[in-house]
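Undergrad: In the part that follows, the structures are each spelled out as structure tokens.
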Structure I
Amino acid sequence: MLVNCNRGCKLSDGTTDGSLDIETNNVICNKCGENIVGISEFAKISMKNMGDIKKINKKKAFVFNCKTCKKDVETEISAGRVSGKGCKESCLINITSFMVKMLEESQKTDFEGNKK
């Protein structure tokens, strides 16, 4: 939806394309990523009904279902076995040996390729 960006936005010339973040119910500028203030509830409801929403992907890597906790947990290798981060019980996570190797490799290096 075409809206006015915040005053002082250096990436927008005044009007910009905005989308609704359904998690926070704020309108986000698609150029600069800032929350746009002063958008009415009617405009927000219209954006939601038209499907003009911001898709935010907050998924993490190596999240699997724990059979013990009965929920999805981020996994790690500790003491030579796969376990869920923050799990208090001994986790039962059913993953392939290839995924175990990938998990081991991801714990050895960070995103820049540096050894941890």
Structure II
Amino acid sequence: MQWEAPSKPMAVDGPLLLPEREVHTEISIDWFLDREIPKGGYVRILAEWLLWEERLGKIRIRTTEGLTTCMEPHRGWTIASSSCNFLQKRWLDREQELITVIQEETKRTEEKEEAE
């Protein structure tokens, strides 16, 4: 019988911890991603959630706490902000159509969940 050879933890080859740095935080067009990131990266912990609101025509879209919500009374929906961001990049210049598709899909999902 042969025992398993000693192994080393995966964390040994992992990246070093990112330092916390005092970096001026101002939400801009693409959140913080359109700014130059300091060499080596950084971590910034905020004491409160940030609220991001944009308008597509007359429709208000709000993002906070990891969720994006369409604020239109009869076509409202809420999905994960990461999913919304991904979809917006795929549906460039067709935002109104995207809002309708998301609304239809969230409604279909809610109906399926209620039926179970």
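Undergrad: Cα extents along the principal axes in Å was computed and gave 56, 34, 23; which structure, I, II, did it come from? Write down the numbers at each step before the final one.
TA: Values: I: 56, 34, 23; II: 64, 49, 28.
Considering all the candidates, the number was obtained from I.
Undergrad: From which structure (I, II) was distance in nm of label points 7 Å out along Cα→Cβ at positions 37 and 61 calculated, if the value obtained is 2.3?
TA: Structure of origin is II.
Undergrad: Now, a different point. Work out which structure the value 2.6 belongs to, where distance in nm of label points 7 Å out along Cα→Cβ at positions 53 and 85 was derived from one of I, II. List each step's numbers first, then the result.
TA: Details: I: 2.6; II: 2.1.
The read-out was computed on structure I.
Undergrad: Here helix-only ellipticity at 222 nm (-39500 (n - 2.57) for each DSSP H run of 4 or more, over all residues; to 500) was calculated and came to -9000; which of the structures I, II was it taken from? Before the final figure, lay out the partial values.
TA: On the way: I: -5500; II: -9000.
Computing helix-only ellipticity at 222 nm (-39500 (n - 2.57) for each DSSP H run of 4 or more, over all residues; to 500) on every structure in I, II gives -9000 only for II.
Only the coordinates and a few stated rules stand behind these numbers; no lab work does. Note that the structure is predicted; figures quoted are calculated from it, not measured. Cβ atoms are built from the backbone, for glycine too; each structure is taken alone.
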